[in-house]
Every structure is written in structure tokens, then in C-alpha cells.
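In C-alpha cells below, several structures.
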Structure I
Amino acid sequence: MKKTILSVLCVLVLASGADAKLKALIMDGQNNHAVWPKATIMMKQMLEDTGLFEVDLVRTKYTWKAGREKAFLDMAGLPSEDLPKSKTDPDFAPDFKKYDVVVNNLGYNAAPLPEATKKALESYMKNGGGLVVVHAADNCWGDWEEYNKMIGVGGWGGRTEKHGPYVYINEEGKEIRDMSPGKGGTHGKAHEFPITVRAPNHPIMKGLPAQWLTSFDECYAKLRGPAENMTILATGEDLNVAARKGQHQPALMTITYGKGRCFHSILGHDTPAYEGVGFIATFNRGCEWVATGKVTQPVPADFPTADQTSKRAFELKK
């Protein structure tokens, strides 16, 4: 009888563990991209729709509204007027260790984090945490050395040759690390641009087409940084800038930092970008990978191809 009860208890414990969801945290509040309040809600819903995640939000006290859609401002709990921009919030102290993945949706104008919060994020990552960096989140905190190591490369934020090389892949498929002097970060006009997979066997990329089109988005270029322990999963080519023809820019990357994993995506400029199936699928798969080291999600049937983009019109779930 005792053995039977013990067996039942073990089954219940295992079943309970199988049903446990991954815990994700999205940080936001200061971002020069007007879409940010909506983007946070969109990413939260994307993750929840996989059935794998439960998602919390944390916002800086001194925030920049910079939003357009009232429904999303209301959901973000933001007032109608702009609040002080780029001011350090001394009380911003998320408990990172509670989460399997932290998504950074802070951007170009984000004020420095409190020193204790910076140390907490560094410790979280060194001890096996997961970080996902989306679009303008690679613009912030250029003077924070450890953050630059976490994200591999970034733009703007005062980044120069002192922070590391420009990184891109040339037409021959060779990774170039260029130490020429100059500022980091630029982009042409938003458009649908080709993504080329460079690491097809990585769990995030496995099964994706060798080349596919983004939705309407910005192709960041001239990103630079330490680029240590960084794998370029896929590159993008800006078709609007003739001077960069043949330069394939890091678009999707993974970086190891201590025992932690980072997934870095340059995609996500505005609503059309977040509605792109290429963004949705790689974001969800990247979050699962940094949290667990594997990807269980299938490639969506409506994933874009080399000559056809794909998008899903966003509908807010009440």
C-alpha cells in the first residue's frame, strides 16, 4: 500500500512539473520608439499564446509615454501626458532570479539602471539566466561594459571603436570584424528585407527557410561591440542603402555570458514589424531557448519565404 501511495505521489509531482510554465519578465518604460507600450503588450500576448509562458511586466517609474493607441496606454497604466524622460528610477529593482527569461524593451533614451540593479542583472546572467534583447534595446547603456558583453554588439548610445569592432558578413560568407573608427549604429528606411540563415542547425533556426523576408522593418547596420562568445544566427541586408550592398548585418544572434544565454534580435521597429510571422516565431523560439537551451515549438505553416513576407494582424485579447 505504501509503495502504491508513493507511486501515485510521484506521478502527481511529475505531472505537475510537466504543466509548469516558464516565467518571463518584460522590462519597459523608456524607449524612443513610440510603439513601445503596444509592443510590450504584443510580446506578452505572443509568449502567452505559445502556452509555454506566464508573463509579468515591470516598468520604470519615470517613463516616456511616446505612444499612439489609447487602448495600449490604458493597459500600460500610463497617463495622457508625457512624464520625465531618461531619468534614473532609484526604485527600479526587478527580482530577476524569479524568471527564466528577461525581455528588455527599454531603448535608446533609457536612463542608466541603479547600480544595484545592474549588478543583479549581471549576477542573474552569470548564474544561468536568460536575456532577450529586442531592436532598440541594443541602443541603450553603451557605457555599461557588462551589458555590451551580454548583447554582443549594439548601436548608438555613444558606442565607438573603443567598444569593439563593426561586425558583418561579406558576400563570401566570411565574418568581418572591422576596427575602423566611427560611431556604432545606423539604418536606412524601413522595408521588407531578406534574412539569410547562417546557423541552420541552431535550435532557434532549425527548420526555417534558408532565406526569408521580414515584414516592414528596419535593418540595423554598423553595430559594434565586444562580440565575445557570439554566434550570428541570421543576417539581414538593407536593400535601400547602396553603400552597404554585400554587407550582411547581424540580425539574429546568441551570446553566452557566464552560464547565461542571450538572444538578440534587431527586428521590431513598429507595429508591422511585430506583426511579422518571422519576428513572432523567432522571438518566441529565442525566448524558449534562453530559458531552457532547447526549442520545442514547430515552425509555423505561415512562416515567410524568400519571396513572400507573412504577417498576422494583431488583435488585443481582453
Structure II
Amino acid sequence: MPECLTLGETMAAFAPDRTGPLRYVPNYSLRIAGAESNTAIGAAKLGVSAAWISRLGADEFGQYIRNQIRAEGVDCSGVHFDPAHRTGVMFKQTGSGESSVFYYRENSAASHMTPQDLDEALFRGCRILHLSGITPVLSESCAETVQAAIRLAQKYGARVSFDPNIRQKLWNGRDYTPLLRQLTTRAEIVLMGLDEAEVLFGTRNVEQLCAGLFAVGHTEVAAFKDGSRGAWIADRNQCIRLEPYPCRCIDPIGAGDGFNAGVLAGLLQGRTLEQAGRMGAVCGALATEVPGDVEGCPDAARMDAILNGSSTIYR
């Protein structure tokens, strides 16, 4: 059974071969993009058994996505192929150090996930269920599926990890902040950007956020991401500032998911809070050094070498 279980949509992602507006781009490379599967892959690379639940279209993109995630060592037995709906697609646009995305995911297979898609067997023995705020805004049935997954995690004693991962392009004019705030305070592990904290709780002050989360929620561990400025990780007894790990950023998309993977892997492996935070900082930084969301995430051997300060011999 997986130690870390995730749930969410993964899309076929088309990355341009050059920067600038897509109207001038003739060639693309195909990759995968999904916050939850990114976290599962990052954790699996670090030696954590991980599984991913989703729906994919019964099409070639669906097969491609499942194969790519499974090849990274993630259990995909909880993936359902939907013959009635297509796999979601996105296009990435890059330029001037920024990335933007264009979604073609409306009415996708994943948006039709239901609680019946949850294989209860995957929750037995699971220690952490990782969710994001993307899934519950895709549809009412996805929101119900997230709630059902939380109930199953509680039934089997797994901690819930939640990253609000705010994507206002998906909100379609609705205000999902109350829902995401409620899901955040229900989680034992909170992983969020300070920009998201400001949207949900009205502040970027880490001390205030910790005081609020630890006082009124189920929170046991909270991490706050601040991009190239570093991060913080805290429990009820301490709050630790995490310096950014040095990197040469090529594409920032995927950094937050990499950070999540490092922190969750560290917690599952019994590392100290500071070590888990450092693992998150390392994973998040290295994820930005190559195109694609997960290709830069380190494996366990590289992570141990970094944590131990060992040098790598390349030739």
C-alpha cells in the first residue's frame, strides 16, 4: 500500500520550443502537468511509495500520461479511463522569465471524477493523503470526491496534506476562497504560498498565519513558500526559516509541487522538521532548473548527498 496517496487531474502539456507568443511557435514537446501527480513523482523519486488517483480519457493522451507517471514508480492502479470524456490539455507560453498557461480542460475526464472512483484499498496503510485546491474547483463531483477522500483518510488514520494551489483561471467568476480556507484548516499538513495565504487569510505574516492555523485548525505542520526568497516550516513548537537552495531557474512551474514532495518525503521518512523543510527547498529549486515540472526533481541518492554536503564527481 502507498505511504503517500494523491488525487487530481493531470493533463497533456505542450511546451513550446522557443519563447514568445504561441502564435509564433511552430513546434512543441509533449510532457505531463498535474500538481498532485508532480508531488507523487517527486516523492517516489525520494524513495517514498506513492499512488495517484484520477480519471483520464480513453485516448492516446490518457495512455501517455498514465505511462509517464507509472514509469516514475507511482502506483496508477487507481486511475480510471473514461470513454465518454477526453483527457485535458494545456499549452505553456514562456518569455521574459515568466510562464503562463492556456487550458483546454473543460468537461475533461478528470472533471467527472466521483467518490465511486476512490479505491478504498489504497487508503489502507496510507500515511498521508495529499490534495490541492485545484481539484475541488473543477466540478461539483470533484469537490464531493475530495471530501470523500478526506473521510477515507480519517477512517484509516492518514494525515491530510493540503496545498491551496490557487488557480483563478479555473474559478469561472465564482469565489472559492471559503471552500479552500475550510479545506486548509481541515488538513494536518498545510503547504501554501504566501501569496495564497494572503488571499485566504488576509496576511503574509508567518507568525500570524501559524498562530491562526495552530489555534483553530487540525494543523500539525505548516510550510509557507515564498519563491526565490525561501520558505518557512513550522509545528506547534518551532518556526524555521528555510534559505533558498541555489539554482539557475529555467522554468518556475513545478517548484511548489517539488517543495511539497520534499517536505512530505522527509516527514514520512522520519526526518526532523528542519531536514524535511530543507528537502522541500532543494526539490523546489532543482525542479526549476530544467524544462518540465518533474524532470529536475532529485532522487534519494542526490538528496542525501546534498543534505550531507557531499560533492559529486562527474568525470
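Figures for the structure shown
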{"quantity": "helix-only ellipticity at 222 nm (-39500 (n - 2.57) for each DSSP H run of 4 or more, over all residues; to 500) derived as -10500 - corresponding label from I, II", "calculated": "II"}
{"quantity": "Which entry (I, II) yields the derived value 3.0 for distance in nm of label points 7 Å out along Cα→Cβ at positions 40 and 128", "calculated": "I"}
{"quantity": "Value 25.0, calculated as mean count of other Cβ atoms within 10 Å over residues 24-31, assigned to which of I, II", "calculated": "I"}
{"quantity": "Identity of the structure behind 51, 50, 38 (criterion: Cα extents along the principal axes in Å, calculated), options I, II", "calculated": "II"}
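A short reminder: the numbers here are calculations on the coordinates, not readings from a lab. Keep in mind that this is a model prediction, so the values were computed, not measured. Cβ atoms are built from the backbone, for glycine too; each structure is taken alone.
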